[in-house]
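Next up: the structures, one after another.
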Structure I
Amino acid sequence: MSTETRFPGISISAAGLLLAFALACALPASADNNPNPDPAPEPEPVSDAVCQEAEGRLVTFQDFQGLRTTDADVVTRELRNHPGERFTCAKWEREQVRLEDLDIFSEVRLETAVRDSQVSLTYRFRELPPYIPFVALAKTDQDGLSLGPALASLNFLGQGIRAEFITRFGGTTEAQASLTSTRLGPLPLQYDLAVLRVDSYNDFEAFHEDSWRTKLDLALGMKQWGWPEPAFLIAAGELFHMAAAASDSVVVLRPNGDWVPRLALGGRWDSRDRHHLPRQGWYQEARVTQNGGFLGGPADYREWLSDSRLYLPWQRRNTAVAMALYQYRDGTLGQTFGRYDRFHAGGSNTLRGFGHDAFRGKSECILTLENRTDLMGKRNIRLWHWGAFIALQGIVGMETASLWDHNALMERDFHPAAYVGLHVLASGIDRLRIEAGSKFAKFEFAWDLGVLDKADVQRFRAR
């Protein structure tokens, strides 16, 4: 599919990173017993009183402390308070979120020094480890569990770029290299470049997959052209190759395998208060993808995608989340649409409470409503000069899905389910999901494991 916002290897390695952090945390290494502690004391975050004292005063000086790996320009381009301008608490709150969303810092703090009508600002950072060797764990409804050695750089070359080099074996055999960043130098251009090699057996469609994928996703911020800050223009390109043995010819469109180029255009509105652990806001993405056709190759179909996510805090520790994923494709299965691109729903990454491969179709609609309760707030952990954080959420929700093959709108009935779970959240990754789901009709709960936010995983081709 050409509808992923992140590549499977990038995201599904999250549990491996979590294991690496857990092992590091278990070692006797904190700033309190480190024989070479940082000379600068750890300040408390700016309190409301201190922030209000600095409100409206002229910023005369900015200083950065704790940047061991990160280039100062990576920080500067995210700031909203600048020398020569008046300091505001609202700008500080916004720039703190923007810096934490880079996913390269475990802590971002600010000290202010007020003198008359002026204020000097000192930003203090505790970075995440820049390079992490880890065990990459993949858990998909299709392939089950896969493990392998990997290396991740959360802050490649100090530029806020996430680079990953991954291999996995078990349920699937994969190799992957990827680069992801929220900016391309000074440009407000988010990009996700990845190459993935897969050699595995697809039990759902009963064929051996021997495939290569190269893809580039771009999202350009439109603020500089007068649009609101949450607005983005999306463009994505992909080249997918599926080889096939003679016995697999019913899966591909050509006996010797398929080359499928894909090109997508669309838009995104992202007003969430933060990208990691959002509490409020709205995410809406819409795109149209041309697969093959005039781009070349045997495939020829279009895909219309809508991805909606709404976050509403209704208590201090509770957030209601509503999500709707709709992906409609035209084309004729087996003629202009290969069976290897069909959706399969059932399991922790698609429809919790149903068995794997419960439903199939070339189009789908998945609706989710859940409540997230903060059981343990963000807790910072020191790892020598580096840092990390961990948090826990309790989850309860319900969801339903419909999948269909013919050119009709939601032809089949929706299939509802309920679920509960515990989510472990950590810096450098998204979340590890331990969940139990049940069909509405039977209420027989079965436990399963998931990695990353389910709203992201259900966009992956292998999910």
Structure II
Amino acid sequence: MLINEDLAPVPRDKRTWGMWNYAALWISMSLCIPTYMLASSLIQGGMNWWQSILTIFLGNAIVLIPMVLNGHAGAKYGIPFPVLARASFGTRGANIPAMLRAIVACGWFGIQTWIGGASLYNILRAWNPSLEEINTTALFPQAIPFTCFFIFWLLNMFIVYLGTESIKKLLVFKAFFLPAAALALLYWAVTAAHGLGPILQQPSKFADSASFFAYFFPALTGMVGFWATLSLNIPDFTRYAKSQQAQVKGQIIGLPPSMTLFAFIGVVVTSATTIIYGNPEWDIVKLAGKFENKIMVSFAMIGIIISTLATNIAANIVSPANDFSNLAPRKINFKLGGYITGIAGILIFPWKLIADPNGYIFTWLLAYSSLLGPIGGIMIADYFFIRKKMLAADDLYRHDGAYGYSNGFNRKAILALLIGILPNVPGFLLQIKIISADAFPEWISHLYNYAWFVGFFVSGLIYLAFMNDYKVPHIASNEISEHVSIN
């Protein structure tokens, strides 16, 4: 009931990923449209170029820490995220963090699919200018943009049907095309704005340091939240590592530099649009749609479509498919998990999530970081402080083993999770305008600006306190038992 081919430990002879594999993975995942929009949204929010770059670099340097720590168990035992979560939440309780992680991945899948569909629609607009711009103010966009979204969604589902092997060629294309397209966009911005000087001289819109920091801290939390998903399910990738050094060094080389460099392009281009068009354009799809040359617009949109498709499958299908499989390993395989992700990606209304930069950062990124931060705090506290990096690997696949707790649920972990989420609820309700600004004291509402940090440390410390009297079962060996298999 607890194992299938996707959840079983990776044998040592099949752990072939080296340092450069992980560096390449992060470079590939960082070079995506949401990364560009992440950087450009900070410019739209009022930051100047160096403030934006510093915020992004700091956020990625911070999230690198839980990324490497959670990746340790994957590299050591060859297990994916849902299985590792069983150690702290219980063999049945692990479905709670797995589902929270899966829901967020469904949101990202929907966002990427919407970007691809919008690009498809802009190709039509380039050749038929009478078509109006996409309008997301209503609950649903217009019929033709929504149809384009659905067509791109079907293309994603077709790739899932073919299997992940079919995405390799697209990933290779993306690895060459997107950097070239990004440099071409940078060249256009610098040329059209008459040099890099005027772009970098664009001032910050914040009148004083108080107003800057009021925006900076929630923005920093949003940057951490951007990869909060992968900081949990990174064992899904590190389970293939040759060694701990491979995953640690590879992630250090790959994540902060590639995110910062690609974000710099987003910052420069968005700053340039202020000079060229009079207002900053943070949405790259809308920006590409403004080009006068029809061939150029079509070329840019096709590139966005293909690179978005490759990123979507690699980053937003693999992990939730494993999470859904963890619900019922005998009944849900990768393909069915992928289809479930696809349906949820529509139901989450992605066009509303990225309708404006404030919604992208303050509603989407901060909201889900308040859910995932507590999970990360609990898992790291359990693995490093409670169990001292020692797991009974066989018992992770047995309800009657060391991680069965009470009927498969570790109630202490679940309670610690709820306590870590609770402080961020008032601020979230205020953000989506369900409550008035004076419903809670201001300091309580402002905790939401630090959602990931609050949840991570509150849940981690509470969990350590709850598990203080827990006696860790004796483990004969710190190595995985080779007889663990799908049989």
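Odds and ends about this structure:
- A value of 2.2 for distance in nm of label points 7 Å out along Cα→Cβ at positions 59 and 211, calculated from one of I, II, originates in structure II.
- Which entry (I, II) yields the derived value 32 for relative contact order in percent (Cα under 8 Å, 6 or more apart): II
- Which entry (I, II) yields the derived value -21000 for helix-only ellipticity at 222 nm (-39500 (n - 2.57) for each DSSP H run of 4 or more, over all residues; to 500): II
Throughout, read-outs are computed from the coordinates displayed, never taken from laboratory work. Worth saying up front: this structure is predicted, and the values here are computed from it rather than measured. Cβ atoms are built from the backbone, for glycine too; each structure is taken alone.
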